[in-house]
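What follows is a set of structures for review.
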Structure 1
């Protein structure tokens with residue numbers, strides 16, 4: 001039924017519009033690979049986005065967790081079981097020890113890549129990790145993957161968050177760009 005005011009002016013009331021969801025802003029990425037070249041790409045992208053003042057979340061899962069491992073011996077609150085120890089010995093301990101995905105050639109390709117990066121003044125992976133943290137990039141370690149691979153919180157660098165897939169989905173939902181590396 002049209003009210004008297006609407007009849008006089010010829011205007012009809014518009015239904016209220018649903019509240020608009022804010023435009024997603026930022027970058028989220030799953031870092032699945034623990035290979036040097038892919039980790040470099042992920043951190044170069046993350047640092048670039050952070051330099052553009054975009055919020056960045058990096059969700060590390062499976063082999064990508066090796067990037068966050070500390071280099072050197074670690075003391076544990078409780079001893080690791082044999083499977084956890086075996087995984088720990090087989091996986092690289094931190095960003096300094098990753099290998100190339102292609103042309104590794106028994107480590108020669110990795111050494112050559114690192115030498116070229118130094119010569120061309122490209123930051124090494126440990127520096128890219130530190131720079132990302134300094135720029136406020138959020139690192140989330142997947143607790144399910146940690147449990148499966150026998151990685152404990154004590155083994156990982158400081159300044160990271162721990163969460164499950166919901167943490168990534170939440171970050172991706174509020175991001176304009178989501179990547180899988």
Structure 2
């Protein structure tokens with residue numbers, strides 16, 4: 001953030017562990033997002049608001065993540081639009097197969113089914129992925145669902161794959177959009 005040269009508004013960045021359950025058991029891993037959501041909304045956000053001088057307004061709260069964190073951003077962010085107005089989804093595993101895309105649409109039916117309300121709530125909904133990213137099919141399924149339901153978002157395609165190089169660039173482009181202006185869609 002320091003390297004952005006003042007392009008981004010001053011902000012507090014909090015990075016909780018996206019693996020609340022430390023287990024290789026597939027059943028435990030499947031519960032990670034639900035536990036992460038509970039931890040973030042029930043413990044982390046209240047702790048930050050109690051400890052630091054921050055706004056408790058959803059208009060001043062963003063959520064972003066890469067890879068698994070991007071999937072968690074989608075899941076937690078879309079389920080808590082009363083808490084987040086800015087979402088950044090970088091190379092997210094949102095569901096590459098049709099079954100997963102259908103599950104995404106079922107899980108987020110309320111958000112997808114009321115585009116006017118969702119579009120008003122999301123000031124920035126920024127999605128990025130590299131052309132050769134291993135999760136590209138998943139991101140394309142996500143984009144298809146959002147387009148089908150009229151959910152406004154900004155799509156950023158880059159060269160390369162599932163790499164830190166891309167994620168650093170995505171963060172440097174996403175951060176200056178936070179807490180600035182309403183969403184401008186280019187989908």
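Quick notes on this structure:
- Taking relative contact order in percent (Cα under 8 Å, 6 or more apart) as the criterion, the largest value within structures 1, 2 is that of 1.
- Structures 1, 2, by mean count of other Cβ atoms within 10 Å over residues 84-91: label with the highest value: 2
- Comparison of 1, 2 - label where mean count of other Cβ atoms within 10 Å over residues 76-83 is highest: 2
- Set 1, 2, criterion mean count of other Cβ atoms within 10 Å over residues 68-75: the highest-scoring structure is 2.
- Entry that produces 2.5 once distance in nm of label points 7 Å out along Cα→Cβ at positions 36 and 172 is calculated, selected from 1, 2: 2
- Among 1, 2, structure where Cα Rg over 2.2 N^0.38 Å as derived comes to 0.99: 2
Values quoted throughout were computed directly from the atomic coordinates according to the rules given, and no laboratory measurement underlies them. Not measured: the values here are computed from a predicted model. Cβ atoms are built from the backbone, for glycine too; each structure is taken alone.
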